[in-house]
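*Asks:* Below are structures written as structure tokens.
The numbers here are math on the coordinates, done by the rules we state, and not lab data. Quick caveat: nothing in here was measured; it's all calculated off a predicted structure. Cβ atoms are built from the backbone, for glycine too; each structure is taken alone.
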Structure P
């Protein structure tokens, strides 16, 4: 991976698709970390993955039957989280993770939840460390 636009699009695709590629790359936060990880990918595999992402984006609707279980769980959980955060509540990553599991996401980690929250809220969210 040597092009910044392609790396950026790959990161966007993995967050959107929420599949096994996302699980393997969720710790890559930005384009520079993709370059730092020195990823080697088959050109055709990456092209096919990005094409799949573009098609999913163009066909996206709330009733999309091909949306992953993780994406459906995230959509249902984030609505409640947004309301709670607007009211001044705080949530543990494990709470959000468990809520996603209750909504049908088979396996999701705290690290993946943190990436999803950061992608959704950007710099409007902050994380605190336990004492």
Structure Q
């Protein structure tokens, strides 16, 4: 008899807002998740998944961003590797839209779940966790 490794659902919320002074039309979003060895150069290998977003995003969204909640399955082994700072985990993708002048634009994004090890005064092992924005420039 064999047992599959248990998987956990990991929800991730991305906040999307329009920083421009006009509406964005035909908005589309794609996202991917990727684990890779710690401190290696990022190279996207996972396929994008379409994410539901409003077709039009107004400039008022700066103060009231659109919430995109996405989920992925991860294994207990992957959770342990992240907690022990042995693996990197990226959430990346792109948002495409048409501006008010009819030009097609693309905003790529990439976030790294960063786990940094540090020691407390009592020498107990602790980990500091945060999302690092590693996004390339928009076009």
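*Asks:* From P, Q, which structure was Rg and Dmax of the Cα atoms in Å = 18.0, 62 calculated on?
*Replies:* The read-out comes from structure Q.
*Asks:* Determine which structure produced the value -1500 for helix-only ellipticity at 222 nm (-39500 (n - 2.57) for each DSSP H run of 4 or more, over all residues; to 500), calculated from the coordinates; the candidates are P, Q.
*Replies:* Working through the options, I get structure Q.
*Asks:* Additional query: If mean count of other Cβ atoms within 10 Å over residues 74-81 is calculated from each of P, Q, which structure is the one that comes out at 16.9?
*Replies:* Computing mean count of other Cβ atoms within 10 Å over residues 74-81 on every structure in P, Q gives 16.9 only for P.
*Asks:* If Cα Rg over 2.2 N^0.38 Å, for residues 26-97 alone comes out at 1.49 when worked out from the coordinates, which of P, Q was used?
*Replies:* P
*Asks:* Related question: With distance in nm of label points 7 Å out along Cα→Cβ at positions 82 and 114 as the yardstick, tell me which of P, Q scores highest.
*Replies:* Numbers: P: 2.4; Q: 1.6.
Structure P comes out on top.
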